[in-house]
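Structures incoming, each one as structure tokens.
Read the figures in this text as sums done on the coordinates, not as results from a lab. On a predicted model such as this, the values are computed, not experimentally measured, just so you know. Cβ atoms are built from the backbone, for glycine too; each structure is taken alone.
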Structure 1
Amino acid sequence: MSDRLDFERDGIDWPNREASRFVTAAGLSWHVQIMGQGPVALLVHGTGASTHSYGQLARILAKRFTVVVPDLPGHGFTDLPSSERLSLPGMAEDLGLLLQALNLRPMLAVGHSAGAAILVQMSLAGHSTPQALVSINGALLPFGSIAGQFFAPFAKLLALNPFLPWFVSWRAANFDAVAQTISNTGSTIAPEDIARYGRLFQTGNHVSAALGMLANWDLFALERDLHRLAVPLTLAVGSGDRAIAPEDAFRVRDLVPGAEVVLLQGLGHLAHEERPEELAEIVAGAAQAAVGVAAA
């Protein structure tokens with residue numbers, strides 16, 4: 001296990017490597033991929049993932065958008081921040097500072113899982129003002145009340161345990177164990193992408209960042225504020241998602257004025273990796289509905 005990935009060594013086969021750059025913002029060195037031309041579309045991955053999860057979807061969207069895909073703090077090739085910056089407001093603010101450093105104002109924002117929560121928080125706090133927001137199996141609601149009250153303190157204990165990242169990395173060295181973890185989300189992805197998740201899970205900073213997010217996030221507060229979201233919200237939901245209950249999207253729809261649910265039959269939590277062309281159509285449709293951007 002290493003503390004962090006090295007781009008020259010570990011990123012040699014990274015999807016869309018030619019679009020990668022490193023940018024300093026919020027006291028961190030960020031790995032960001034920028035490609036294409038047109039209105040700016042910001043793509044934010046979820047907990048434990050990286051830019052690689054948007055590899056195919058980003059290339060498709062780059063035909064009509066300027067696509068911006070960062071590694072979140074501590075994830076992939078981006079620096080690990082202090083633990084308090086791994087809170088939802090902290091990550092939203094720091095991602096906003098990255099956009100300032102890039103001098104970019106996204107017209108469209110796409111978030112997978114926890115990435116959707118970050119984008120909603122950014123919009124609510126004024127760190128970004130997209131004209132359309134697409135959530136892919138978004139983690140926008142807390143777990144059930146009893147589990148939710150238990151999970152955060154438990155995650156804090158896990159995050160403070162210096163041996164846990166080493167244990168996770170040991171398990172990640174086993175391809176079958178990583179493949180089973182992915183399968184448990186309800187998704188089937190290519191072996192090379194499973195191997196990239198394994199590479200990430202063998203990195204101390206990456207594991208620490210994922211655990212830090214679990215320990216520091218307060219989705220109860222986000223749920224209370226969802227009614228204030230003024231950005232048109234499309235909720236793309238895999239019918240086979242085993243990580244986040246598909247029913248949650250319909251609860252969110254009832255909380256956010258004008259929100260729309262699009263059910264993705266037969267797809268799991270990593271729907272955007274399973275059928276990127278289908279997700280690209282949904283994203284382009286959301287942009288066209290919001291501001292008339294051509295869908296092809």
Structure 2
Amino acid sequence: MEKITYLEVPKLHQPHLIMGFEGWPNAAEVSSHSVQRLVTHFNARRFASLPFEDFYQLSSLRPTAVIKEGRVLEVKYPANDFYYAKNTGSSDLILFQGMEPHFQWRKFVDLLLDLAERFGVSQLVTIGGTYDYLPHTYPPVVSVAFNDDDLKEKVTRPGLELTEYSGPISIHTCILEEAGLRGIKGISLWGHAPQYLQSKNVQVVCAVLQRLIALTEIEMDLSELERASEYFGQQIDHLVEQDPKLKEVINKLEEIYRQASPPFSLGKKLDESREEKVVYIQAFLKRQEDEEKK
């Protein structure tokens with residue numbers, strides 16, 4: 001059986017395990033970008049990795065390479081890395097950045113939870129992103145699922161919407177179920193991004209991290225991200241004003257949104273011609289990302 005590879009074994013105090021996955025549960029890059037923000041903010045140190053050979057179809061998730069003047073310099077394979085950060089608040093952090101596996105989900109989850117048990121994880125949190133039929137002009141919606149009844153009161157305090165869902169699942173749900181069987185309390189946060197914004201959405205990332213801080217009591221300054229979020233919204237508003245068709249779409253979504261209860265079930269309120277109501281915005285992306293880097 002494949003095992004976790006350790007670069008070091010840090011001593012951690014009741015760590016929270018926070019996980020993000022690229023792939024299907026990473027709409028608007030909410031999952032990957034949220035965890036990357038945490039890794040960067042806390043200058044987290046990579047200490048372990050999961051194997052990749054048994055979990056991915058490499059013909060569809062291809063390794064990448066750097067070749068210069070005919071010389072192969074580097075080959076990169078799909079990464080599933082663990083990082084740790086100390087002195088982040090009341091508890092230390094373990095951060096996981098990975099890819100949702102194609103195969104052997106149970107085996108993959110077992111390896112994740114073996115590490116959680118080894119380090120005495122007090123609580124795990126998965127972060128996901130999903131597209132929804134809602135307007136960007138309202139505060140982002142963040143919904144939550146959990147695996148222990150004792151968590152219900154805790155997760156409703158930060159203004160999270162309790163998930164109502166039936167259908168295909170992501171790796172997050174498997175992690176929650178298996179963690180519950182092992183006695184590990186788990187929470188899954190989902191940022192809901194407007195369907196018509198097919199891009200990295202820093203507004204939703206900011207909202208997710210705000211809820212995460214409230215749930216875990218980690219100490220993190222979000223002022224830079226909040227400024228990026230405000231700028232993101234301004235750019236969208238500017239484009240909407242220049243496009244009458246898009247403005248009409250947003251106005252209709254706002255009207256439906258005001259009538260929806262709970263708000264994140266908005267998609268259920270739309271008629272069958274959903275695709276006619278979706279307009280994709282790409283023009284502002286490079287400018288917005290360049291601004292973030294300044």
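One of 1, 2 was used to compute FRET efficiency 1/(1 + (r/R0)^6) of positions 179 and 243 (r between Cβ atoms, R0 = 30 Å, to 0.05), and the answer was 0.10. Which one was it?
2
Name the one structure among 1, 2 that helix-only ellipticity at 222 nm (-39500 (n - 2.57) for each DSSP H run of 4 or more, over all residues; to 500) of -13000 was derived from.
The read-out was computed on structure 1.
One of 1, 2 was used to calculate FRET efficiency 1/(1 + (r/R0)^6) of positions 115 and 251 (r between Cβ atoms, R0 = 30 Å, to 0.05), giving 0.95; which? Spell out each step's value before the answer.
On the way: 1: 0.95; 2: 0.05.
Answer by label: 1.
With Cα extents along the principal axes in Å derived from the coordinates and found to be 59, 56, 37, which of 1, 2 does the value describe?
Of the options listed, only 2 reproduces it.
If FRET efficiency 1/(1 + (r/R0)^6) of positions 51 and 219 (r between Cβ atoms, R0 = 35 Å, to 0.05) is computed to be 0.55, which of 1, 2 is the source?
2
Upon calculation of mean count of other Cβ atoms within 10 Å over residues 75-82 from the atomic coordinates, which of the structures 1, 2 produces 16.2? Before the final figure, lay out the partial values.
Details: 1: 21.9; 2: 16.2.
The read-out was computed on structure 2.
Ranked by mean count of other Cβ atoms within 10 Å over residues 19-26, which of 1, 2 sits at the highest value?
Across 1, 2, mean count of other Cβ atoms within 10 Å over residues 19-26 peaks for 2.
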